[in-house]
Structure P
Amino acid sequence: MIYFEKVTKEYPNGTTALKDINLHIKPKEFVTVVGTSGAGKSTLIRCIFMEDRPTYGKIFVGGVDLTSIRKSDIPYLRRKIGVVFQDYKLLPQKTVFENVSFALEASGMPAKEIKNRVPKILQLVGLAEKHNNFPNELSGGEQQRVAIARAVVRQPKILIADEPTGNLDPKNAWEIIDLLLKINQYGTTVVMTTHNKDIVNAIKKRVITINQGRVSKDQEVGRYTI
């Protein structure tokens with residue numbers, strides 16, 4: 001599903017964020033990427049959805065070589081990859097329903113299909129009754145659920161979650177993790193970064209540890225030991 005082959009990422013300021021990364025993430029895996037701040041976690045996942053391009057090496061996602069993909073094809077690739085951020089990135093002037101449907105409208109999906117699909121996704125994330133609410137009327141946990149709904153409404157093969165619980169209290173954080181695990185059980189590959197040791201150690205999924213831009217550990221059922 002996702003291959004990194006000797007990937008190095010250097011920035012113009014002289015920072016080397018990734019150094020000779022080799023890894024393989026299989027379809028339907030749930031993988032947690034951990035490491036200290038500045039270790040290279042976010043750069044690694046940004047390379048998966050083409051927010052960053054590697055300086056050296058190759059990255060394959062679903063058999064597609066990202067290092068040779070045309071710029072015009074990147075939007076089509078991103079339709080297969082859902083992304084969730086720590087700060088939600090919701091549109092404040094749009095309702096819950098409109099925030100989720102916006103991704104489908106942008107891809108040209110017919111209105112009839114949008115009206116059929118969005119309620120099902122809102123049911124999945126537990127927000128069916130709040131479809132007419134605006135983001136400022138929701139709790140932080142509910143806003144993150146909207147962001148997850150928006151990321152998975154196009155039924156992507158891969159879901160990237162960059163510190164999805166970073167702004168949440170423990171109760172809401174665990175609810176978000178339970179939702180991500182449920183989405184993974186439906187067959188979506190999930191790649192999540194986090195600093196939360198308790199979550200990493202409790203879910204007992206594969207853990208990739210990044211240290212100074214390199215993979216220092218890759219544990220099939222791992223623990224966060226930094």
Structure Q
Amino acid sequence: MYKSFIKRLFDVILSLIGIIILSPLMLILALLVRIKLGKPVLFGQKRPGKNMEIKKYYKFRSMTDKKDKEGILLDDEIRLTAFGKKLRSTSLDELPQLFDILFGKMSIVGPRPQTIENIMFMNDKQKERQNIIPGLTGWAQVNGRNNTTWDERIEYDLEYIEKQSFLFDLKIMFKTVSLVLSHDNVSQKTGNVQNVTFETMGIYLVRTGQITQEEYEKQRIIIKNTYY
């Protein structure tokens with residue numbers, strides 16, 4: 001009953017309340033993004049949702065469009081401005097996803113939507129995280145947020161799918177508020193380096209010796225030719 005009906009009703013009510021209360025803040029943020037980063041104000045990216053159905057999810061833009069001499073976008077860490085880092089660390093960049101929740105593309109709680117590339121580097125068991133609607137926050141996010149490995153994150157996602165309930169969702173939401181206010185685990189530590197962006201699944205698999213660099217490059221070509 002909860003998974004099939006109450007959870008969706010819960011999402012609609014909470015997202016509507018959030019949009020109404022936070023609309024002045026979202027307008028201010030939209031104006032700041034326009035001034036500091038230019039157009040477009042929103043960043044939309046296609047990602048697999050429930051049952052691998054590709055949908056477009058939105059955030060406030062947090063990076064510039066700086067390119068090299070050949071017209072190729074520079075690395076994320078170079079294009080991510082101080083303002084963008086602040087948006088991400090406070091999770092304010094994710095406020096537009098309240099509309100994604102209202103329109104049924106997302107839920108308040110569930111596995112975070114990942115890129116097509118990240119999903120394609122997962123094994124069949126790990127891809128079971130796509131069996132439910134992705135969420136604004138999730139069990140993985142309140143258990144380390146960005147400062148966890150890919151294997152740990154996916155295990156948390158699968159655990160959530162198995163245990164999801166009204167009380168479990170409430171627990172995750174309360175823990176999310178606490179983490180956002182404390183700014184804990186916003187960045188990811190790789191070795192002795194603290195990163196502002198989370199490494200991709202493929203790079204993680206290469207770094208941890210689960211696949212070779214050659215296997216990584218071959219899979220990326222397949223993904224690019226199939227999905228982009």
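A few remarks follow.
- Largest in mean count of other Cβ atoms within 10 Å over residues 3-10 among the labelled structures P, Q is structure P.
- Answer label among P, Q for the case where P(r) over Cα pairs in 5 Å bins from 0, in percent, for residues 75-170 alone, calculated from the coordinates, equals 2, 12, 20, 22, 21, 14, 5, 2, 0: Q
- Each of P, Q could give mean count of other Cβ atoms within 10 Å over residues 107-114, but the derived value 11.1 comes from P.
- For helix-only ellipticity at 222 nm (-39500 (n - 2.57) for each DSSP H run of 4 or more, over all residues; to 500) computed as -14500, the structure of P, Q it came from: Q
- Source structure (of P, Q) for mean count of other Cβ atoms within 10 Å over residues 147-154, computed value 18.5: Q
- Of the structures P, Q, the one that 7, 30, 39, 20, 4, 0 was derived from, the read-out being P(r) over Cα pairs in 10 Å bins from 0, in percent: Q
- Label whose coordinates, when relative contact order in percent (Cα under 8 Å, 6 or more apart) is calculated, return 28 (choices P, Q): P
Coordinate-derived values only; no laboratory data. These numbers come from a predicted model, not from an experiment. Cβ atoms are built from the backbone, for glycine too; each structure is taken alone.
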